[in-house]
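Every read-out reported here was derived from the displayed coordinates using simple, explicitly stated rules and does not represent laboratory data. The model shown is predicted, which means the values in this text are computed figures rather than measured ones. Cβ atoms are built from the backbone, for glycine too; each structure is taken alone.
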Structure P
Amino acid sequence: MEKELTGKVAIVTGGSSGIGEALCRLYVQHGAKVIVSDIQDEAGQKLVDELNKSGDNAKYVHADVSKPEHCKNTVDEAVKTFGRLDIACNNAGIGDGETATGDKDLEAWKKVIDVNLNGVFYGMRYQIPEILKQKGGAIINMGSILSTVGFATASAYVAAKHGMLGLTRNAAIEYASQNIRINAIGPAFIRTPLLSGFDDDTLKMLEQAHPIGRLGESMEVAELALWLSTEKASFCHGGYYPVDGGYLLR
């Protein structure tokens, strides 16, 4: 296997499960050192222990991305442990309660915005200055199909993901000339713990919403994030890349 990321150091927020876990595995397979950031300490440390069986490849950092000081600490730990930062995937996110906008609980709204939008800003706020020291790198922000379309009863999630896409595009303009490639991915409904609260009928309905006729798998998204992290994506700045089984075609 070609190890395209040898010598690189990456941060993955929400790295202990789902898409984040899949990406951490790919990063290590392709030669990178990885900071696995999450609030699920047991799962995160278990993943790191597994990744480290083949060498000093990963470190777990407890971080709530809605807290700026946690995001700063994650970057600090990357530099302290592995000496640098080249890549970041701001993947951590939470779902929304199934309530219409006029009935939305105010604290629930704030929590979704804090994690899914503010958390991406806080991440980039501390990641970018460190990546600039390496004369360039890559940031991948994990958006959603709901970065561009609506979904009834998920107004906070939709607003956060739309905002995150705007933030990604704006930052890409600011740092393209300094060789930081900042892009966003838009997964449709992926078989991750985020869907664990849905019953079988809802999952079947979601499957049918995708022309491909099934949900996505974490690795299908992680493979694109990996590519965007490498020099193969050298001309990709400010892009939005759906991984959606055709969902947005309808």
Structure Q
Amino acid sequence: MNITGNTILITGGGSGIGRALAEALHARGNQIIIAGRRESVLKETAAANPGMAWSTLDMDDAAAVAALGARIVERHPDLNAVILNAGIMKAEDLTAAPFDLSKVDATITTNLLGPIRLTSALLPHLLTQPKATVITVTSGLAFIPLAATPTYNATKAAMHSWTQSLRHQLRDTAMEVLELAPPAVATDLMPGHAENPNSMPLADYTTEVLGLIDRGDTPRGEILVERVKPLRFAEIGDYEAVFERLNGAH
């Protein structure tokens, strides 16, 4: 993927990693459209970056996702990339009685069904472009779980698998399919993440990610900063030690 001259839709683009990528890519000469639930945050981000477009999107609403896809294609016929960044991360106590299934439903809908639905809505248009890119945003926790957030981990593992299938099915087209798998980054994805000294600074993360994309340093279609590699490759390394660092002793 070239990091300039594109028209890119970024979901969850009003805050956190989504906003950081939106602003960095906007500064590099891309037309950026950000989408998300909170209109006030989207407006503020667009106002701070003249020329950036925005649109509200509720990833829980299948009809709204399809409508957004049609609207974006109509308003931005040069659209040639989408970054599927919107996501939620919630702690769950699997031993609670009664167990709160609403968190499970919301997480699966936002993190898994939403990106799949939006890709489905945009893919016919993207396939008409000379070159196009889909970037899914998963997590280092797709490969080794943080036990406190079981459904989040599961949706990211599912998106990793789905991304591999999408890439293979599109292998004979002009579509590039990339997977961005962040480590813990200093954002407000969960309470305490932004202040946690173990979280990677957001500016550092963004700079490293864009450098990897710009150099084409995406083996197997994965965008992996150095900080996430112990999680990504735990299965072929010291899985138990990495699991214990994340979760404490068994």
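Here are a few things to note about the model shown:
- Per mean count of other Cβ atoms within 10 Å over residues 69-76, the highest-valued of structures P, Q: P
- Structure from which 3.8 was derived, distance in nm of label points 7 Å out along Cα→Cβ at positions 125 and 229, options P, Q: Q
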